[in-house]
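Pasting the structures in now, so scroll down.
Quick note: the coordinates plus some simple rules give every number you see, no bench work behind them. It should be emphasised that the depicted structure is a prediction, and the values quoted were computed from it without experimental measurement.
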Structure 1
Amino acid sequence: MVFRRVIGAIVGLVGLVWLFQGIGVLGGSFMSGSSAWATVGLVLVLAGAWLVTGQRSRSRR
């Protein structure tokens, strides 16, 4: 469970960087100002949030 949260946090942070580059907040990269990278970043942010806050799969008996 801890591993999933750590991976989720990393994925979310990478997604934030890519989102900000895609919308032009962070410059200096080939990704700056590209809506494709903004979309990929947003998907990663959402996936990271799901990993961090996601439900447990099934209860153990």
Structure 2
Amino acid sequence: MDDDLNCREAVRLMSVALERILTEAETSLLQRHLSDCLDCRNFEVQVKFIHRAASRFRSGE
């Protein structure tokens, strides 16, 4: 990965983060991108909400 992520790469890392812990380098790149990109910050909120809702649904809550 280069020093900056584009939105597509950031979305990919957000998806990967749901499955495994990101490396320090990945986390740093993603956080740097999110600090500059309102659209991706909004997307991250939506993804986390959907992930929590799906987890609750699977567990029968």
Open item on the list: With helix-only ellipticity at 222 nm (-39500 (n - 2.57) for each DSSP H run of 4 or more, over all residues; to 500) coming out at -25000, pick the structure among 1, 2 it was computed from.
Closed with: 2
- [ ] Assuming 5, 23, 22, 16, 13, 10, 6, 3, 2, 1, 0 is P(r) over Cα pairs in 5 Å bins from 0, in percent as calculated from a single structure, say which of 1, 2 it is.
- [x] 1
Open item on the list: Suppose relative contact order in percent (Cα under 8 Å, 6 or more apart) works out to 35; of 1, 2, which structure was it derived from?
Closed with: 2
